[in-house]
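What follows is a set of structures to go through.
None of the figures in this text is laboratory data; all of them are computed from the coordinates on show. Just so we're clear, the structure is a prediction, and the values are computed from it rather than from any experiment. Cβ atoms are built from the backbone, for glycine too; each structure is taken alone.
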Structure 1
Amino acid sequence: MWNYTMFPKEKDLLNKLGKYSTIAGIVLSLLGIGAFIYPAYASLVTVAFVAWMMIFGGLTTGYFTFISNKEDWLGWLKTIILIGTGLFILLDPALGIATVGILFAIYFFLDGFTGIAIGSSMQGNNGWWLWYLNGFISIVLAMVFLFSWNSLSQEAWLIGIYVGISLFFDGLTLLFMGRNLKNL
């Protein structure tokens with residue numbers, strides 16, 4: 001019926017896209033390996049990135065509140081909260097690590113319960129048990145984060161390891177995608 005293509009047909013464009021995907025894949029994979037080797041530093045970099053994003057978001061919100069409606073107290077409140085939280089995390093990275101750790105725990109709990117719910121609704125279909133497995137693994141990861149929440153060194157280690165693994169596999173995905181694009 002319809003002929004959808006994911007990538008354009010121009011060979012030159014595909015080669016460029018493949019080249020840049022390969023480069024990005026190598027860089028992300030190396031960053032992932034570095035984060036895996038030095039998880040405490042990766043954790044601090046992650047927390048600093050989150051803090052700067054909050055500060056930038058606060059400045060942007062403040063700017064748009066200023067030019068659109070200077071009397072909008074909710075816009076100013078959001079600005080103050082974002083900038084204040086970002087600065088607080090930058091000034092006390094231990095608090096930032098604890099905050100990111102608890103956010104990971106919440107994420108893994110939600111992911112786990114969602115996986116179990118999907119597995120329950122798919123019983124009898126092919127691969128339904130994988131959803132249960134995924135759900136239980138996510139719940140175990142959430143519990144690991146919760147039980148290590150009072151220990152800054154464990155929390156920093158966990159965040160760094162998970163960020164490293166994520167970067168590494170994102171890099172591998174881009175690397176293989178880049179190689180496949182060159183062969184189209």
Structure 2
Amino acid sequence: MIEIRIHGRGGQGNVVAAYLLAMAAFEEGRYGQAFPNFGAERRGAPVIAFVRIANKHILRRNQILTPAFLIIQDEALLHVSGVTDGLLPDGKILVNSPQSSDELSQQLGKEVISIQASMLAKKILGRPVPNTTLLAAFFALTGMLSQESLSKVLKHKFKDIVLEKNLLLIQKAVELVPAGLWQQETTNVTSS
């Protein structure tokens with residue numbers, strides 16, 4: 001089982017990202033579980049979402065304390081106490097940030113890939129919502145799930161021009177990261 005924790009702020013599509021990730025797992029015949037943890041329910045408040053993906057039934061129902069991956073939708077959250085807590089020793093971090101991956105990796109002492117997800121979303125969608133961009137990049141980095149699965153679940157969520165723009169967004173997002181860089185980290189899910 002692969003456990004992923006997504007940190008963001010209210011209004012960034014954090015919870016939607018978790019559900020899309022779990023739904024994409026279902027599209028590929030795997031099991032997925034997604035659920036949020038809210039503090040104050042207001043735009044801009046920190047939000048955490050949890051995702052588990054496995055090839056068999058998921059019996060755990062607790063929050064994810066030791067994720068293999070972190071997806072950080074707002075780089076300012078990197079400076080909030082506890083955000084990177086519990087990340088497995090070989091865990092990886094994908095972050096929405098204009099800072100370089102090398103700079104952030106040095107600062108955090110973990111492998112970090114950074115992309116300017118909000119900027120790309122603003123350019124294509126007209127709104128700086130980073131969730132779809134980060135998911136597409138995550139899928140490309142890990143190879144855990146296919147971009148086709150993400151496209152299918154987006155078709156369930158969006159229609160017309162919003163769908164077209166999101167499909168274009170995921171195409172552009174995969175160009176921002178080295179495909180398969182983290183694929184070995186997901187071997188236990190994709191091969192069993």
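Using the calculated result 42 for relative contact order in percent (Cα under 8 Å, 6 or more apart), pick out the matching structure from 1, 2.
Working: 1: 42; 2: 21.
Only one of 1, 2 returns 42 for relative contact order in percent (Cα under 8 Å, 6 or more apart), namely 1.
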- line: Value 20.8 of mean count of other Cβ atoms within 10 Å over residues 49-56 was derived from the coordinates of, among 1, 2, structure 2
message: I have 0.65 for FRET efficiency 1/(1 + (r/R0)^6) of positions 121 and 145 (r between Cβ atoms, R0 = 30 Å, to 0.05), calculated from one of the structures 1, 2. Which structure is it?
response: 1
- prompt: Out of 1, 2, which structure matches 11 when percent of Cα pairs over 30 Å apart is calculated?
  reply: 2
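Upon calculation of distance in nm of label points 7 Å out along Cα→Cβ at positions 73 and 137 from the atomic coordinates, which of the structures 1, 2 produces 5.0? Walk me through the intermediate numbers first.
Working: 1: 5.0; 2: 1.4.
Clearly, the read-out refers to 1.
Can you tell which of 1, 2 yields -11500 when helix-only ellipticity at 222 nm (-39500 (n - 2.57) for each DSSP H run of 4 or more, over all residues; to 500) is derived from it? Don't jump to the answer; show the numbers that get you there.
Numbers: 1: -30000; 2: -11500.
Computed on structure 2.
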